[in-house]
Structure 1
Amino acid sequence: MFLRSKINLPQLIGALLVFSCGQEETPSVSLLEQNPTNLDLITSNEIDQLILNSIQETGDFVWMEQSDQLLFSALMLGDSILTIGYKPVDLAQPNSRIGLEDLQGEKWKASAAKIVNMITETVADGGGPAYRLRDKTAVIHEKLPYLEVKISTIEVLHNLRKMEEVRYFEPLGYQFNYELLNGDNPYARLTSDSGCSNDPQSNLAPSDYSVLSPGAKASWNYPQMGITQAWALSTGSGITVGVIDTGLSQDQMLLGSGFNSGESSGRTVQKFGTYKTGFFIWKNYDGPNDQCGHGTAMAGVVASPRNTTGAAVGVAYNSNLVSVRGTSDVIFNSSDEKNGVAEALVLLGNRTDVKIISMSIGDVFSNSKVADAIRYAYNRGKLIFAAAGTSTTFTNWYGVIFPATMSETVAVTGVKEGSGYQRCGTCHSGSKVEFTVVMERAGSNTKPITLASSGDSPSTVGGSSVATSTASGIAALVWAKNPSWTRTQVLNQLRTTADLYPNRNSQYGYGNMDAAAAVGVY
């Protein structure tokens, strides 16, 4: 039985932020009030419990499978913004066409317009006031087939369910409380193994790395993954990897002015930011610089130069790098982070030079807007690696998290070194996992080394996050060795040279990747 609270809600009708691939929003909006109406809302605690139960039972939570009352309650408890995915009525399997269809075609435009007209009429029938935002009642995304509108009447949800043009609708701004339960419950806030800490480690043992010419440090796990051996044939030259994460530290010179140094040359590094901060209409892009540390660590694993300064070297140390700050931390659970990650995927999807996208970020249940953006990038030929999940040992019962649950992504998790397969202490596993990466020492639990947020002394990073960035770097080595290959050929090569192939384990997929075998060293 739902717990309900009586809340006086003004009849607020409005439109929302302007979303475009390269423009900041600067709208002026006036929200008009009508006589308040008493409405029954399901409490956030009850909604969160339902979300948790669904994750435990099915591995996911889908907003469209919930009642309109629950959806409306989530809207009112969030920012009231509803994301609506649309499609032409006669288009079969519309999700598979995202990124391939021209949204400016008459059928797509007509479907979006029909939804907007329905919302306008529904509000008018309820006696609501006029509402305007640059003369728009809703904003339609330029590249992805969704529109967003700020609503305050449950009748809109009722009517959306009747429309064949609707693929999905869900609240944008509702945030699941990751710290809701405690005590004996196996539940806590999902966090990265290293979270937003990326400080140099002063207690590294000589066995935790090897020193290579011209002075760079290679992580202890590189030989176990065949990476150092693979460098005889490939270093990633000519391949561009996009990393969607928390950005790059402006204080880490090896991901800036020192990107071409030592035995790394002739390549480029670029930084972008699609994450916005601020309140409502005053939101602004927050820039490309890492304020967390996680993005710097992941980019270091992929592409840190083979340097002269004693810093950690990346897996594909001659690859190009495009970093997009799409989120503030490893969990994209806020509306700003969902928007940022979706825009990052569109940005990288539209770049013909980007072959691989690395996403060491995620959330415990799916988001349709981000899923649309994943499909957009995938349908533009990108090979997308996603983290299976990293959390405390009390929460890794979750299984694989979103977006690694999607068929368009390649899910990666981390395991301990040694014979047999044992996932790392904070790693998730499950049937969606495609590959594993050795990233935790059996005795000391030491994690792989990478670039710290500043300086040359290495930091360490663990979990499925580092497993994902390592896998992305290995894929870059394979693609650089075979530049004419397609995504399918690269992925097939990674599979057929993995440890468990041709078998697939129910928790670890094809098992440990072997970079040397994948590039043809043996």
Structure 2
Amino acid sequence: MASPKIFVFGSLNGQLQAAFAKLTPLHKKNNFSLAIVAGNFFSDAQDDDEVEALLAGRIEVPVPTYFTVGTTALPARVVEKIEKDEEIAPNVHYLGKRSVTKTSEGVRIVTLGGLLDDSIVAGQSKEQYLPYHTVGDAKSLVGANKADVLLTTIWPSEIWINSAKAKEMGITSATGPSSTSIAELCGRIKPRYHFAMSPTDMCFEREPFFPDSTDGQEETQAISLTRFISLAPFSNPAKAKAIFAFTLNREAILTPPAGSTLTPFAKSENAGKKRSAEDAGFSRFATDHHRHDRRRRHRERSPPPGPDRCFFCLSNPNFLAHMVFSVGNEAFAATAKGPLTSGETFKEQGLDFPAHLIVTPIAHSPTLSPATMSGDDAAKAFAEMNRYREVLQGMIASKSNKKLGAVTWEISRARNIHVHWQMLPVPADMVSKGLVEAGFRVLAEDLKLPAFESNAKEFTTADQVDNADYFRLWIWAEDDVNDRVVGQTLVMKLSDDAYFDLQYPRKVMAKLLGLEERLRWQDVVQTEAEETADVEALKVAFKAWDFTQ
């Protein structure tokens, strides 16, 4: 079956003739499979002549069009027509207030129209036309399990959380009615698209989001991705976006698109679960923070995403290029999404930008081991990444007058997608006093992780650990008093089926730096403008150290 092309209106508010006159030429050009109205189809002050024209079939509706009740009741004549004939007019279909519908075009739509009536503490609505629903209505739809489209009148609570776009627009709470029961519904059925009515002349198209919980999924299995869109009313005076078109793509998604975030409903979805989202540099990568049992490991896995869909690959068309500040022959350096440190953390020491950094090989590989890369490629990538690490350490020490050292870590798993290193500054005296090493050892014991092994070859080694699964840690600082380098390399070998909390190194560094409130990268995501400004400041600081120039 071909992927359906879907056209979406914001509230029409009774402007039926004008709206479908707008859709007709667009449909002729694009051949839409269906249309949806997200909001009020009719209005309180509906033009009776326009209703008559619709019911009589004098308004041309060029494509099957679906809608639910919004914030206004359906006109009595329309309700009468629905109850008598079911069809309002050719190509005009009322979904009901609470329904699960699979259209003739194969699109599964879960619908919950109307405002929440919280005066009804139990049960479901007895009718389908008034603009109110109950908590029971929302709960009854959870059994739908999945949806291509979720259509609601009001927003889910906390949809603005983790969203840089919401921050840019000043949306820090609901701009109109919102509902925790709709948030739970969206979180449970994980629709591909969630359309809700805009309460003002505003369009809010949130970044796509993915679930925190990955129970039952392997690292390379498809993830659920939801796009929430609240369109402005049709023909609004603010000229805000009021129409939207898309092709419903049902292909498996293995890595989220650029800018996607963790679900804003993580707390409600995972109540009672002691789980955390992983801390990848740009966005979520492998779902490595869940436990594996033997039955899952022997299940056939989907092929991992290639470079065109990997968000650490320069060849990916959605790659976040604005976060890169240096590109070499074998590797590149970039800033981290949702950095642990801010521009204020080490400002007194000379770093006026978040110095949470990422060093990544250009070659698409899960590890730097010859087991997953050819020997020569692995050695070249390691050498240039190590060079980046050393010059970045030098920059941090120089800018801070040796008051800061650095911690770099690598999580290497053969089942991962694209290996990378993360680096953070740390006060040099924490390194010299052994506090950094102690912090990593203590939390490793608390999490029941394997013991560390010291690497006697220090920092200039190009060797690889004898298997592809390990956690490697470089702790480094210049001891200005004794004029020497202090620190060491630690390695934690992991079995291929071992659970490893990808938040572990960030948890340690957050505790050491007193930044526990910034532990979750999703809580500190910046706007693209803020990220770009930080990269520009970093380029200036790094210019004298950049060996690629």
Structure 3
Amino acid sequence: MKKNSAHYLSTALLGFALTIPAYGFAQTSPAKVDEVALRAHLALLSSDLFEGRGTGQRGGDLTVAYLETQAAVAGLLPANGKSYRQAVSINGIKSLPLESSVNIRLARSLNLTFGEDWIWSAGDAISSHQFDHELLFVGYGINAPEEQWDDFKGVDCKGKILVVMVNDPQPTAEQPDRFGGKALTYYGRRTYKTEEALRRGAVGVLLIHTEASANIGWDVLKNGGMGEQFQLANKDTKGLAIQGWITDAAANTLFAASGLDLNALRQTAENKDFKPVAIKARLKGEAKSQIRQLEQFNIAGIVPGTDPQLNNELVIYSAHWDHLGKQDGTGDQIYNGAVDNGSGTAALLAMAKAAVVQPAKRSQMFLWVAAEEQGLLGSAWYASHPLWALNKTAAALNLDTLNFVGRTKDISAFGADRSDLIVAANKVAQGMNMTVAPPRVDVAGGYFRSDHFSFAKAGVPAFSIGSGRDYINDPQASLEKARGYGKRYHQVTDEYDASWDLSGMTEQAQFTLNLGQEIANTKSMPAWKENDAFSKMRK
């Protein structure tokens, strides 16, 4: 029955796709990205019909069927044998706080409320865990030999719940460049904290949330944490029994009840002589979760290269197709994700149609990845199960959250300066009468939060092309409009607006295609800068 339904869905969407006018592209250099086609895809993909394109939800299945249909209509060749789909094996984990008794206890329970005071999930995809474990504060939870930094100092973490600060140690007057200065390094990311806790045999980890240190609001974390969580299903990968966040207020209450001053300990944790501190409290009770195994799909299509010597090498354009989907509750519970990332998904479709008309010397792949919102899962799966040899992949250019405001004089190429890609980016920008925005301090760790990072970790020069900020029309009002998106990020209000000026979004897509084709037509593949952390992976 499921196979018949899937066949019917694909056929229905193909019929719908063929009713969309096929806008032709002139045989000029470069091929033009069509704004009308981009808008049509964006409006449809971010409509309620697709139910927020949720991982493991009906809206996600609809999206996959639509993308593979549109890839065929655009003229892309299947990248996985005869299929556009690459299956991604995922575990779905839904915390069941109402059926659970787990809480932090001292002489009495703190009575933490799930969603308001803390959120947690089973990182090992096991449906039930019994806890009676000591809590241990480990500062930033970092072991970085190159920085001569060790927050653990040989303390045994086995069987403990680690309470950890997010971000990394801040620069000082004496050491202005430690841990990247004001920029966030990978050590500051929550993914590193859980990985390090697992390496040290801890049972779980609780991250202390502040908006300043996490660079994300509690409401955003809550929206994600209240729903189903996902992780790659790999039999060789282990996980923590519990991982999650605790609010700053709840953490202060916990530490105070244990006779500790959290703010004072934070100051101590800024020094490399910090030592772990036992918290006079235990995590006790049972945590229950609903577990399921599922397949999601990356969608990948190819434009073959024209050069007999170079067509076995590849440039990848990527965007994640998923958002937060449809959640339980009353009122509007569809997280449409128009800007994040209906915009990138639609842009790749419009770019693919242009690229097919005018191929390049190297081959080009258009890759829509799954489950980015769940931790870059689709791109991580591709990087470990590549459809094209990674050492023959010249670059990966990612699009995530595009310009919905209007045209700009500049374009963001943040992270391109880590490799030769910055040279190509400057050349392409100049050819479009634009400039590449100057490098900025990455205080939020943005380079580690989007799908290009999965490729960078695998050695492929990669970055995300971002929106410019030097607006041509009514610069100040346009800038305020762009900043206003922060209030809609990961909220139900991230919806498509027919009044949007998509000329800037089209220009961003055009820049990305032009850059990809510049790379695809150049004799040599880009290389990382010699001292960059990712260069050794390429070698």
Practice prompt. Assuming 16.8 is mean count of other Cβ atoms within 10 Å over residues 476-483 as calculated from a single structure, say which of 1, 2, 3 it is.
Written response: 2
Worksheet, complete the sentence: Across 1, 2, 3, relative contact order in percent (Cα under 8 Å, 6 or more apart) reaches its greatest value in structure 3
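Throughout, read-outs are computed from the coordinates displayed, never taken from laboratory work. This structure is a prediction, so every number in the text was calculated from the model and none was measured. Cβ atoms are built from the backbone, for glycine too; each structure is taken alone.
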